[in-house]
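Listed below are the structures to be examined.
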Structure 1
Amino acid sequence: MTRRPVDLEVGQSLDPRTVGPITQTDIVRFAGAGGDFNPLHHDGAYARESGLPGVISMGQMQAGMLAAWVSDLFHVEHVLAFSVRFAAPLLIGDILVLSGTVDNIVGAGPEAVADLALSGARADQAIITGRARVRITTASRA
């Protein structure tokens, strides 16, 4: 059964989600699930020798967190498009705050879709930014 799309308005802020603090275990578990065993993700000495402050998560881990949050808010069957841009590495101990706003609504009735601007940040530094398009039930316009 398909769940009902969510009602949205242009300019609306999305309910944020906080993830973390990120642990070494989080990163290693994601590496095991995805098969990414680059030593930057589990070997602190190697990461520091490479010019990083320590172990970093793989970008797809942040992308997955952002995608899961969008899917939880809008139901996966209503997510029509999703893209990300990596801005900075996510480190052990970081707390990632996922947030977003409704930029635009196109169409009306069952054809209405919303364009979302998304971000994941530690303190006031963007780690990941993204865009999504989701099916909605309202057609409010700016």
Structure 2
Amino acid sequence: MDPSDLMFTLYPYAKSLHIMAVLSWMAGLFYLPRLFVYHVEQAEKVQDTVPIFLQMEDKLLRVIMRPAMYVSWAAGIFIVLTPGVVDWSSVWPWTKGVSVIAMTWFHHWLVFRFRDFSTGGNKLSGRQFRLMNEVPTVLMVVIVVSVIFKF
């Protein structure tokens, strides 16, 4: 069997896996900044909550977000390497690609903010985390519009 035939056969499975992984990753990208807002605003008010926030944030990052990001990337790369799926002369794969890289940067930015919380070095306010919570929404809109309309 030709490798491109195998890739085409596996394409619907890769696409399904990609969509599920992206949904999980996005859920974490939406929720973690919100947890950081609560961490900043409530942890000082309610005694002994810092370890609870740190545990929730750590589990969300390690157990859900990181694996989902890896699977999103792996399945996405498989999809774009499948012959005939992507028209590289169009604009949409490039806007999606740049947005996915930006989303990955945001993921890593969140990891560094978690490390700041872990060491007691957080300098950002709840308002700043609320504003940053809009980043994955904007990137999601660009990605979905790019893929659906295929400019």
#### Entry: Entry that produces 18.2, 64 once Rg and Dmax of the Cα atoms in Å is calculated, selected from 1, 2
2
### Query
Can you say which of 1, 2 returns 32 when relative contact order in percent (Cα under 8 Å, 6 or more apart) is computed?
1
#### Entry: distance in nm of label points 7 Å out along Cα→Cβ at positions 49 and 113 from the coordinates reads 1.7; which among 1, 2
2
### Summary
From the coordinates of one of 1, 2, distance in nm of label points 7 Å out along Cα→Cβ at positions 97 and 121 came out at 3.5; that one is structure 2
### Query
With helix-only ellipticity at 222 nm (-39500 (n - 2.57) for each DSSP H run of 4 or more, over all residues; to 500) derived from the coordinates and found to be -7000, which of 1, 2 does the value describe?
1
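No lab work stands behind these numbers, since they all come straight from the coordinates. Keep in mind the model is a prediction, meaning the values are calculated, not measured. Cβ atoms are built from the backbone, for glycine too; each structure is taken alone.
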